[in-house]
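Presented below are the structures under discussion, each in the form of structure tokens.
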Structure P
Amino acid sequence: MKEKLKIVQGSDFYTIYVRPTSEPLAAMEGAQVSHDDKRLSDEIRFVKFSSVSWTHDSKGFFYQRYPDRQSHGSASDDLAGTETDSDKDAMLYYHKVGTSQSEDILVYKDHTEPEWFFGAEVSETDGKYLIMSVSKDTSRKNLLWIANLENDKIGENMQWDKIIDEFDASYSYIANDGPKFYFLTNKDAPQYKLVSVDISAPSEQRVWKEVIPEDKDAHLEDVLPVNHDKLAIVYKRNVKDEIYIYSTEGERLTRVAPDFVGAVNLNGRRSQAWFFATLTGFTNPGIVAQYDFSKKQEEQWSIYRTTILKGLIASDFEAQQVWYESKDGTKIPMFIVRHKDTKLDGTAPAIQYGYGGFTISINPFFSASMLTFLQRYGAVLAVPNIRGGGEFGEEWHLAGTRERKVNCFDDFIAATQYLIDNKYAAPGKVAINGGSNGGLLVAACVNRAPEGLIGAAVAEVGVLDLLKFADFTIGRAWTSDYGDPHDPQDFDFIYPISPLHNVPTDKVLPPTILLTADREYQLFVVRYQRE
């Protein structure tokens, strides 16, 4: 069986449908594409911020949902996307295929903690355990509980082994060998490390062991269990991904594709002798490579597919990384992309894109429309990796949060100044752009930048009212990055940076577009209005 997620009207709520894998909605070339009438009658509603994890017998799956909302109507005319109520009282459920949602089994809820939300995952190899991650906001801190699916009947009475019961760090399940579990964590390791623990021992006797220690110079970004006893690892070093093969005992065996520069996404299963890696970059539309442990060493890494775009020659463009100083002297990396014929004489226009929040890394990405724009207008793309993101681990993230949020704006403005000072762009011809938290970034920089520095600005679905964001939908989860405007101490550092409340009247501002959507759920039009 395979689940299908249907997102309605721009809402974060979605509906889950189920269809047999023998009747795929999409098909290989030359095969007939099946229609939606092949799906089963299952219809799971009011699902939000949820993973879907199947039991190994394929009889059902775990998911997170919120209480019914009558305002949504039926699934066919769902009015989701118009609600502004704060999201509370998440619940973890189990759905058995072929039954009505009204028969779904409640696994966990806690009305004493209405702001908690849950993610559940069935252990990959043996299907014996249910691993539940409990979060209360967007900080990288969670609880981690484990239940034995073989010993416990699925339901509210499941016995949870609360192996992590304090919100002090991030823990992500990677794999398990029976009761020996592997977790990726930033506990005492801002750049992350891989640890193991045997949960068969009594809790007071458990020993957490480092499998792969923290690398102080690189962010351990991804760990993929493959080929039974191997790990494919992605490190991010200076915003460039590196691939390594390790044993499950922590021995580094080899580095893969050492000449590659860009971003990597891994995909595979522990039971398989191979995995795929998708490689992308500013001038690389996409390469899918395969690493096969069953082949000779010199043949293990091979190119499976290369994306070719007609009419666009990616090799005509070049990307470079520079480092510049922010206001407080911190060194910030920035990628600069241009057509090779674009002159660096201080006359080019530029688009500067940024985000800077919630540990989200802005990796090298490919955009055909952006490269076309750069070529047509002789322009430059600049992507500074400002503080607040996850490019250099948790400390880099925290340096752009709460009372330190101003660092993000200083970093971004300093990037614009660098482009002009070093003749990558013309004064007054740098357009800045960002969305969501990046929309906040753009709007704040419009308010704060010296007059004439920024040529134009586009803030997409931005968090522009920092005094009210926590009152609507999922906004209260963002207080870990922004602070809580209802807390008097936090208010003192939030108010001075809230874009809506700090529009200057003593200077000419650049042309600015503020974009939202009719049914944008998280960043709706109320966040753009001031009474």
Structure Q
Amino acid sequence: MDGVLDIVYQLKFFPEGFSGGFRDTRRRQITNSFNQAMKLSPRRWVLVVPRDPTPKERSWVHRLAGKQEVEIAIWGQAKLDSELAKRSDLLAWATREPLVDTLKVLHQEQAGLVRASDLTERLGALRDQVSGRSAYWDVAFQVGRDGAITETLYGKTADAHIKEPIRISFHVDGAALDATTRTAWERLNHYGAGGVDLPADAVTRFEIDGPEWIARTDEGGRLQIGPRPRLDEPVILRTVDEEGFTLQSVRAVIAEVGVGSKGQSLSISAPGGLELLFLIDTNDPGCRAEVTQEVSGHNASDVYAAMQLVESMATAALVQVMRGSTPLMGVRPAPSQRERAPVAPAYDRQLVEDLAIIAAYASIPFDVPERLTAHARTEIRRLRLLLDGAVVIEPAFGTLTSTLSGELSEEILGLLGGPVAVAVTVEKLEYDVLGHHIPVRDVVIYSPRAVAQDGDALGAAITAGTSAGASLVMRGVDGESFWAYMPSRMNGDTPVFPTALDIPGIDEPPLPNRTAA
């Protein structure tokens, strides 16, 4: 890369060497080639010949350097064989044409893969040969880029395992497994759930017992088991109480069903990033459930429904899997499961619920964001509380401004005398929710204690009849923002007093220390 030639490989096809009758001519050729190469000032000069040089030949070559600063090496047959062993594909490429010529003479050109269709035809023939080894079993195979061959065994008939049994056995050294792998292995072994990747040092023996074409015994090696192909069978997953009433219900799919030495497993996936693994012991009426839920990027309404279902498992008498209206199976959560029912992080739980409530109101689907600014989060929270019929402090309304007509008004003059309660109905107020402008209508903007800015001067102008076009600015006492609420969503006895946002991890100013006027 620095523009300097580092190594010169000097190839000389001297199969008989360069001693005896070949001494003078061939050594002169080597010397001339060396001197020519030295004009390029290489760091290393390598003589490559098809046979191993004699000790005297090797000594003569090394003396060529003289006082020149150059490293000299010789590659003979042994070195060439060693390098070719690393790249057998290059040897095959270099000897391909003579092989093809020979195959043509034998009328076996296809074996040389000369034509574009030869590979397909040869693989097809091999495929037929593989399939013909058994009337009950077939093998699909593939060769990876690294040369690894993968064989997939499958039955030609439903009773293949009875007509031609194939048994696989292996020994696992549990002491060689780390904690994560041991848990996966026990889950698979005991309940047939999921899969596991066993390291080579943990598998001490592997044996396939069956017909000659597949029987084998190995000392061990890395062993990957499962997971099975997903079933993805649509079902309804629901929780019910002791009286059989539905607590929560979601659409889901059965991903996997397994059987092990201790019991069964049932893996279920539901919209909203929910993954449930039920482990059902044969001799225990209660089952354990392993629950994971990834909320980011999933539809908030789906996530909320899934969260509610998981939460209901703490009190449910039964968890049922249904196809339509027909129960397929039911499991009872173990007492320990109810005590340790998983709970979503408080921030995530509240955000998901807020988005789901707003989505239902606006008929807009929202995906749960990976992160939010504090401003965006509080905007969502205020809208949700408004929809719940609560009163919120609305920072967007630090003041209320109106333009005076100039007419003398006792009502306006009454606003200028000191702290007064002010309420104005806004026809439409917009909230920004994940890029969507969500309108809410007929919102009351209210302050129990507001004062007019420059009230004395404005009162004098009104009395003098010179206030036309002037602005009346009402500001909350002590700089407090106005409140907002939707009367149509409030109960008749709901006090007009702001509700705290109570967002986990986000600080907010304290609420006013007084009751509403």
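Upon calculation of Kirkwood radius over Cα pairs in Å from the atomic coordinates, which of the structures P, Q produces 25.4? Derived from the structure labelled P. Computing Rg and Dmax of the Cα atoms in Å, for residues 46-349 alone across structures P, Q gives 30.6, 102 for structure Q. Which structure, out of P, Q, was P(r) over Cα pairs in 5 Å bins from 0, in percent, for residues 206-501 alone derived from, given a value of 1, 5, 11, 14, 15, 14, 13, 11, 8, 5, 2, 1, 0? That value comes from structure P.
A value of 3.2 for distance in nm of label points 7 Å out along Cα→Cβ at positions 158 and 398, calculated from one of P, Q, originates in structure P.
A value of -3000 for helix-only ellipticity at 222 nm (-39500 (n - 2.57) for each DSSP H run of 4 or more, over all residues; to 500), calculated from one of P, Q, originates in structure P.
Taking distance in nm of label points 7 Å out along Cα→Cβ at positions 230 and 478 as the criterion, the top-ranked structure out of P, Q is Q, with the highest value.
Bear in mind that the values in this text are calculations on the coordinates, not laboratory data. Quick caveat: nothing in here was measured; it's all calculated off a predicted structure. Cβ atoms are built from the backbone, for glycine too; each structure is taken alone.
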